[in-house]
Structure I
Amino acid sequence: MDGTGQFASSSIGCPQCCQRHHRNGEVGYYHQLLAAVLVHPDQKQVLPLFPEAITHQDGDSKNDCELNASKRLVKQLREAFPGWPIRVVEDSLFANGPHIKLLNELNIGYIISVKPEGQESLFAEVKDRFFKQETEEFEVVGDDKITRGYRWINAIPLNKSHPDLRVNFLDYWEIREGKEFNFSWITDLQLTRENVESVTKGGRSRWHIENQTFNTLKNQDYEFEHNFGHGKRYLATVLAMLMMLAFLIDQVQEYGCVFFQAARQRFHSRTSLWIKMKGLFTEFFIESWEALWRAIINGHGGGFLQPNTS
């Protein structure tokens, strides 16, 4: 789960727009979206679930935000999928007591990034436990010559404000080409030597929502941030939802449709494929997905497309 911007303007606004008041007196209007996507560490494809709009809520005097939207979204996820073993992967914004307590109430697991500058008391506790030799750790060098280290401790207080809320802490480091990179998470999973590597992969898969989702939507011809029409109240949000739906269809086809996969291999980028598809829809009648993909894979004759003479 992560948030992203979808619309911003200094002149166009609506009742659902959140607002930024600048020092020079100007007002900025914006819409954002909190997205939830299914990710797997070893899969490039992501499967978007229903997103939650971050917009000015009726009867509220303050701007909506990611944290408020997350309260709505996780409840909707649990209601929609009551039997799923859900585990959310989130950034450090969500490493707070109220959010984690809500996840616990909904029986939703978590792997949440944490940073020293945002969770000082948590890292101070880890440091104290380290010097008391209460943490566990090991380090390995892979076939790729990268050194990977894991340090963990279970059941420590989240922070001073929530000393009763216990979390499990995992610290991970990589050393490659003389440079060290560090990542840390808290999780509900009981950490052991046997599972810290898979938990680390799960935590790092959070980048799938940034790279495979938002980057694709904004830079690979979906035009997610383009203003196709703001409308008087809901249009900007409806257009964003439709783009997410189109992206879901494309991801499902890329994951499981052999015709799509064969068509995709003919082009260096998704954008090139979309341009080809637009051209075919403009010039020909398209009777089915299979006819479309065959036309792209084998040439127009292979798809038996009929010219659009209208």
Structure II
Amino acid sequence: MKPILVTGGEGLVGAALLRALRDRRLPTMGLDLVGAGRDRGDVRELEHVRRAIEGCAGVVHLAAVSRVITAERDPESCHLTNIGGLRNVLEEAERQPEPPWVVFASSREVYGQALDLPATEDTPLAPVNVYGRSKVEGERMVAAARARGLRAVVVRLSSVYGSTRDHADRVVPAFVRAAVCGGQIRVDGFDHSFDFTHIDDTTTALVGLVDLLQRGGTPPPPIHVVTGEPTTLRDLATMAVEVAGTAATIFEAPPRSFDVSRFVGDPTRARETLGWVARIRARDGVARLVADFSREAATGATS
């Protein structure tokens, strides 16, 4: 059986997806800057991508500069990775004698500040930051590859969380870690609200999409992986403190100029196409993360 390549295999979503695919006895490969052995490589390097894709059944392309603030600080690096890396993946996929299918991980950031919520996959794309614009360009490239015959699909992820190994300053792990430690939780805009999607639900959706493509199914149009339920940052912080049961305090700070202030997506297409629905509510996901951070704190694993 041909392997499935997961770029960005050491990241939050990539690592979880690789574990899930391997649990299903599917052969896999990773490609990541911090990978080990054959799984080490850089999507910005064409030769690395060529070596990894050769002989693969499919590619789940997750490698990216994935944080909005990082992209704002270094737009060139964002462009080289998010656009240049995807270009390498698509070019190498198309040149294979038997081209692999490709799943491209996009983001809710492509909508910018959508006027009507919940957003559907047909909501106009109007990104407001460097990261969002890079994902819109990526989607355009995937659409062009599809028009040339490549079996490719765009999946739009939304505020994925659920691991203590995530970037420390991402909103959910930052809030939960501060709550567990009894510190201060800084909220950049109490009323900002988002569609927080647990990593386990996200992984289940991606596995379903892989199964569809592996069976030879028709790649769907762009598809959301979202809960359909908005949670304000104030409510998220409050949940974290209540579940942790500490004396952590919450304070509001001015929002950043390049952040979207609200998003919730419509999950109908994922339900109809994959039979997928999100099962982990925000409070339950926060409770899981509180337990994980508390356990690490008790063993001295958390800095």
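Derivation of every value follows stated rules applied to the coordinates shown; laboratory data play no part. The shown structure was predicted, so the numbers you read here are calculated from the model rather than taken from an experiment. Cβ atoms are built from the backbone, for glycine too; each structure is taken alone.
Quick check: 18, 35, 23, 16, 8, 1 is what I get for P(r) over Cα pairs in 10 Å bins from 0, in percent, for residues 139-202 alone, calculated from one of I, II. Which structure matches?
Value 18, 35, 23, 16, 8, 1 for P(r) over Cα pairs in 10 Å bins from 0, in percent, for residues 139-202 alone corresponds to II out of I, II.
Quick check on the output: 22.0 is mean projected area of the Cα convex hull in nm², derived from one of I, II. Which one produced it?
I
Determine which structure produced the value 3.0 for distance in nm of label points 7 Å out along Cα→Cβ at positions 99 and 123, calculated from the coordinates; the candidates are I, II.
II
One of I, II was used to calculate FRET efficiency 1/(1 + (r/R0)^6) of positions 115 and 235 (r between Cβ atoms, R0 = 25 Å, to 0.05), giving 0.10; which?
Computing FRET efficiency 1/(1 + (r/R0)^6) of positions 115 and 235 (r between Cβ atoms, R0 = 25 Å, to 0.05) on every structure in I, II gives 0.10 only for I.
Any idea which of I, II comes out highest on volume of the Cα convex hull per residue in Å³, for residues 91-130 alone?
II
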